[in-house]
1. Please state which of the structures I, II yields 3, 15, 20, 20, 13, 10, 7, 6, 4, 2, 0 when P(r) over Cα pairs in 5 Å bins from 0, in percent is computed from it.
2. Of the structures labelled I, II, one was used to calculate helix-only ellipticity at 222 nm (-39500 (n - 2.57) for each DSSP H run of 4 or more, over all residues; to 500), giving -17500. Name it.
Structure I
Amino acid sequence: MMARIEVPEGAGREASRIWQLAPSLGEGLHSMSRAVYEQSSLAVREREVARMRIAQLNECHV
């Protein structure tokens, strides 16, 4: 069973509004995401094939 939380009302996607509950965590996630997607030494296609292979090894259907 998944936990249920109250999502703040407002404009924008639900996922964006959830980060309003813990802005410092959102800032950390944004920094990590920026490092992975904007400062990576891998080309986009290489990164995506690695992501797909990791999902496959974890038995997540891509």
Structure II
Amino acid sequence: MAQIQTSSDRQFAYDTEIWNSLKCAIAASSGFQSWLLERDVQFQKLSLEQQVQHYLRETLENLAY
């Protein structure tokens, strides 16, 4: 049985692809690498997804001041 891909399915796949590209670019940046080195070992054991989310949240909080 063939599956019909809806436009929301295609959009989700596209959004996921973009997020994965952004996540990799952020993780490769010197700012992220420096930020990660300043964190404790437990934090470094988080998934890349979680690390990038924390980094972005903290960066945006700092920019808000």
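1. Values: I: 4, 14, 13, 15, 18, 19, 12, 4; II: 3, 15, 20, 20, 13, 10, 7, 6, 4, 2, 0.
Clearly, the read-out refers to II.
2. Numbers: I: -17500; II: -24500.
This value belongs to structure I.
Each value in this text was obtained by applying a stated rule to the coordinates, not by laboratory testing. All values reported here derive from a predicted model rather than from experimental measurement.
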